[in-house]
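*Asks:* Please find the structures below.
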Structure 1
């Protein structure tokens, strides 16, 4: 599996339509998606799953009015692929390369998807998304037969994978698989030589601890990790423990990982519910890094940290204050397609 910073053929999105995911606050959400799509299509193709013509028309209109260069819209393509929700990171296609007889082929892995342990039904349409995309593109489809969401893992492209025990070892995913069995599957299908096991995810995360909410590779040896410095915050012990664990890990050449601290935003609440707001839910595009912002004094500091990590890319802040009410931000709604 290639790293996210490798060159993309495209980014995939699933247009939002499930109002239950943003109860009482759905109205501003499509505009956030439109802003993200309009930003991405400046430098790469954006593929968007929609239900029908009416949804395509709505999405096209919202994106078009945010595009600064007329030809950028030519890089936005719509596909009639039914979805139950908008979290394309988790239900979208996982592209890997398979070497056969000296020839490298792009393959789509179709992991089982059960809406984070059966929390939200229905999810049948979401579970079929990779198969439908493979049929459209003509890529081979492989079904590993294991539940795995895209946000639960992060890779460096050289044999390392980040994940959490809270998510991958949760009995609501693969109850008959031990840790060693899961590691074997990750090795077989993703080319992983070493799994970096962190503990729990951040407060408010309904995915049981997706790693893309707090720890991410930014190059083959460097990980940025969200760290809460306020001892009175609910995330303090969780993130400090993950930070300590990460500092002890080495890469496949036995070199200690370089660990960079990323601040956490001030707590974000909606209707008295703590939301999983994090700057670590950024998305690495071809020439940009899209970073969640929360109308917070720490927003600028997070952008500065990531600018140092990606000096050759434009680091763009996207207001996700409304989006996070659905319990996910930019990385949760995007899925890269490597070249």
Structure 2
């Protein structure tokens, strides 16, 4: 018999208004970039972290700052530079003297990672040792420093920006660090009309103030709602086939793709695909995941988890082209399939 969600739906419809209000607040400062904004919201709803990549001057930092202003959460920013040390991220111990007794004791000073929204600006400007300082925080939600494990405030949400790794003075993020990001979000150049609007908006008077429209309880409710959205067996199988289709040695319809790859995505990619797909469905007011939801998030899920081989690089086959081809050759579940809540795919 079809399953219903009597509690989830009313709660979600209420808090979803906050998401749309947040999107409207971001639009007051950021012109265009509709897909980029949506993928950032997918990270927020799914409880993951986002990596924004693009050349300088495309409002990556402005987007994150505006998003933080639109939420009643603590926000901090770290400007990653080549001389930044791990302790500058996680915190350090200092010796403090009690003026009344003269006794000295160590005291831990929390670093900027102890916040709810963290902007890791130009993360690939810092060396790998400093980049790795975020690994435990992003994956486990706590930091081990000075011999103690210290929990981070909830929700903990990292949005990192980076310039393309081909530019000078950058340190490519290692694979283990990249895999901690739910999505890698490409920030493109604006369209001509959008660029004209940017010039008009940024060379005049101050714009409208951003007001907070979401708080921690509402974000927690949204994340809980995302987790309760059902994904059918066919959707789960589809995600598995897409992920496995990136691994060298796989046979069948994906064999033509895997020959171009040095290595492919692991199980965490499938988890990201389903969670982001559920968040995408929720943003569209649906309470089931469709093949289109999975297809819509696949590029952002896979582009930082696959590595083209030498042959692909020699022939100009990058990640984006390989992912497009993967979506073409892996058959999606048939349209019209009934889902657990009685809704169809379309």
Structure 3
């Protein structure tokens, strides 16, 4: 016979409502009571009925995760896998489930969010992009639904978000290349309406400016996506106008494409740097230098922000900035 919440309450000498509050992570429960209840839960092997709990307290203990790509794209870009892992680790620790939606474009993302919120399928939403005039953010703010953004929003007032200092990360990359003697440095980025893309481009330009180097628009390419093919196309466009001594990209997949084209054309002695420090970076020839953005931590703290706020509306922390590290390998000459 299955153990019930009343069995746990009787064994722990508390009320069923106290057991429920302990399992919900209510901060007002004393540590002694919390420990006694949790030990009893473990002893009796009690598993709460998720459906019953959601009906009782109007919470699903489920988070909606909106991914800006189709499902099969996840295997092409490990960034999403890494960030989803971080989200799942914290959510699992706090007893939350994840409901995923894979979208083809921004309008489809909004439709998924409307389905989630109208039907109350999830307690909150995690967005993995932040764009100019972001439709998802506007909708969620309009209906006052709990959400967090991975990426710096345009307006951070009353927003919950987690990101790297993308300006500073790219600034350091370009500064490193300049200190190694490079002056003719190209930039290949993804969609220009993503705030991350803007911040990294600004960091690139600022580093050149500080060293008295005029940036050349012919050396700046922004593609429609973060793919190897886009990296190849971007590098092809640059080579039509100039031969840079170094190339910085905003994603490892873009850098993989650049590297493939350089091999195809037998072009050597060009330094190359990517972003995200994906596992395959070390297997490139030469091994790819890349900025480690700690994607797992981005996901972990995104989930922490949202869940902590759902559990305690008085929390004032509204964002985290996750550190980055440039991992230098053989692709920097």
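*Asks:* One of 1, 2, 3 was used to compute Rg and Dmax of the Cα atoms in Å, and the answer was 23.6, 78. Which one was it?
*Replies:* It must be structure 3, since only it matches.
*Asks:* Suppose you compute P(r) over Cα pairs in 5 Å bins from 0, in percent, for residues 237-308 alone for every structure in 1, 2, 3: which one lands on 3, 13, 19, 19, 20, 15, 7, 3, 1, 0?
*Replies:* 1
Here, each number is a calculation from the coordinates, and none is a lab measurement. Quick caveat: nothing in here was measured; it's all calculated off a predicted structure.
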